[in-house]
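Listed below are the structures to be examined.
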Structure P
Amino acid sequence: MRTLSASTVAAVTGTARRQWGSLRQGQIVDAAVRLARTEGVAALTIRRLADEVGASRMALYRHVPSKDALLDLVANAVAERLAVPDVSVDSPWQDRLRQLAHAMRRELRALPDLAQLIMARGNHSPGGLHLAEAILATLTTADLDDAATARFYLVYVDLVLGRAHRELRGDPTSPSRNEALLAGAEHRPDAPRLRALAPRLRSADPDEVFETELDMFVAAVEHAAQTCESSSDNI
């Protein structure tokens, strides 16, 4: 019985295989991020990714021992990209925090299953560390003391990750979520403010809600920075 060559098999099956040793981990991660964006994290199986990069599953296992390891690499790649600011480091810290928050929300909304994963497991990869450092470095330039810097770092992460997670899993600020409440207020004399504001609440924009949350966060940091400065002046 005649044995088909690798090139013949590739021609018949429509899949070209890489030469042994030509696959790099960076290529696997790039393909995994593309797949996660277009088909969701659930599509990130070793078999599916092997087909995507044109390699055998055994070749992938040399670089990625498990799906959990693959998901960690994807989270790392996303965080590394976010840790490099799109605005100048000389820009006001308020602008840098806003830009980073919008970028984080955008990435997490594009990768909904990854947002759920990070909420459940955290991101302790090098990229996660670099992203945390970028947030802390920006907060430090606001002239906060250490206690306030740590506190506002946690609030910032909670705000951004929480907002993205809620938008993907059930946002309490969405018009559809509040429709039953608003409908119930239409004929009740004890809900005049809900009736008056119903058109505004029904047209609520999640981007505006997020922007308002950021406004409140920045204002709180500014106030805390002034308090820290006053305290240091009195020492």
Structure Q
Amino acid sequence: MWQGMKYPVVIRNTKGEEVQCRYVVTCAGLYSDRISELSGCNPDPQIVPFRGDYLLLKPEKCYLVKGNIYPVPDSRFPFLGVHFTPRMDGSIWLGPNAVLAFKREGYKPFDFSARDSMDIITKSGLIKLVFQNLSYGVNEMYKACFLSVTVKYLQKFIPEITINDIIRGPAGVRAQALDRDGNLIEDFVFDGGVGVIGNRILHVRNAPSPAATSSLAISGMIADEVQQRFKF
């Protein structure tokens, strides 16, 4: 009985295994909105998945890139645009683009989830975002489908690059928070549940990019939020 009072929050997985906690901080990425709703939080902002495809520069052409090359980003969007990134192993990644994914874990172009797609269309402000930025979205889809279009864009920075110098690489999925008015959320969103149990949970529903680069600073900010909310 005392153990349950001291650690009132119980997290249980699908195997029936449990962890008892006094407080919980969630950073659920692509599922942050759904996890938040489980503790009684507002459904907004919703998470909309955007897939980012990378291209790889063939090894014999990596000498063309000596350092990071970034375009001037479009201030209307939180995406940096296609850029050149030298990696620790000597490879050069080109990308990513930003195209709508029809599955929260949609790492491939034809990955599809009926539930995720319905949520994107009916619960988020995606329709408003699309109509407000139709040309941008169509252009991103066009570049994703045709390598020659992407290569033409890359040639603005390195004219020597040809379509024969690149191959398709890996992809990632960005968990983009979006409000019902179609606005992309670019700042931190912290949320807490309701009730005796919900009040012991802090949800990190959105963290701005670049999350990995800024991970130590972000963790410090979350720790400050924990102290403030839970009165440590």
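Given a computed value of -8000 for helix-only ellipticity at 222 nm (-39500 (n - 2.57) for each DSSP H run of 4 or more, over all residues; to 500), which structure among P, Q does it belong to?
Q
For which of the structures P, Q does the calculation of Cα extents along the principal axes in Å return 71, 39, 36?
The read-out comes from structure Q.
I have 16 for relative contact order in percent (Cα under 8 Å, 6 or more apart), calculated from one of the structures P, Q. Which structure is it? Mind dumping the intermediate values first?
Details: P: 16; Q: 26.
Going through each structure in turn, the value belongs to P.
Computing FRET efficiency 1/(1 + (r/R0)^6) of positions 164 and 212 (r between Cβ atoms, R0 = 30 Å, to 0.05) gives 1.00 for which of P, Q? Computing FRET efficiency 1/(1 + (r/R0)^6) of positions 164 and 212 (r between Cβ atoms, R0 = 30 Å, to 0.05) on every structure in P, Q gives 1.00 only for P. Comparing distance in nm of label points 7 Å out along Cα→Cβ at positions 68 and 84 across structures P, Q, the highest figure is found for P.
If Rg and Dmax of the Cα atoms in Å, for residues 100-219 alone is computed to be 18.4, 63, which of P, Q is the source?
Q
Taken together, the values in this text are just the output of simple stated rules run on the coordinates, not laboratory data. Just so you know, these numbers come straight off a predicted model, no measurement behind them. Cβ atoms are built from the backbone, for glycine too; each structure is taken alone.
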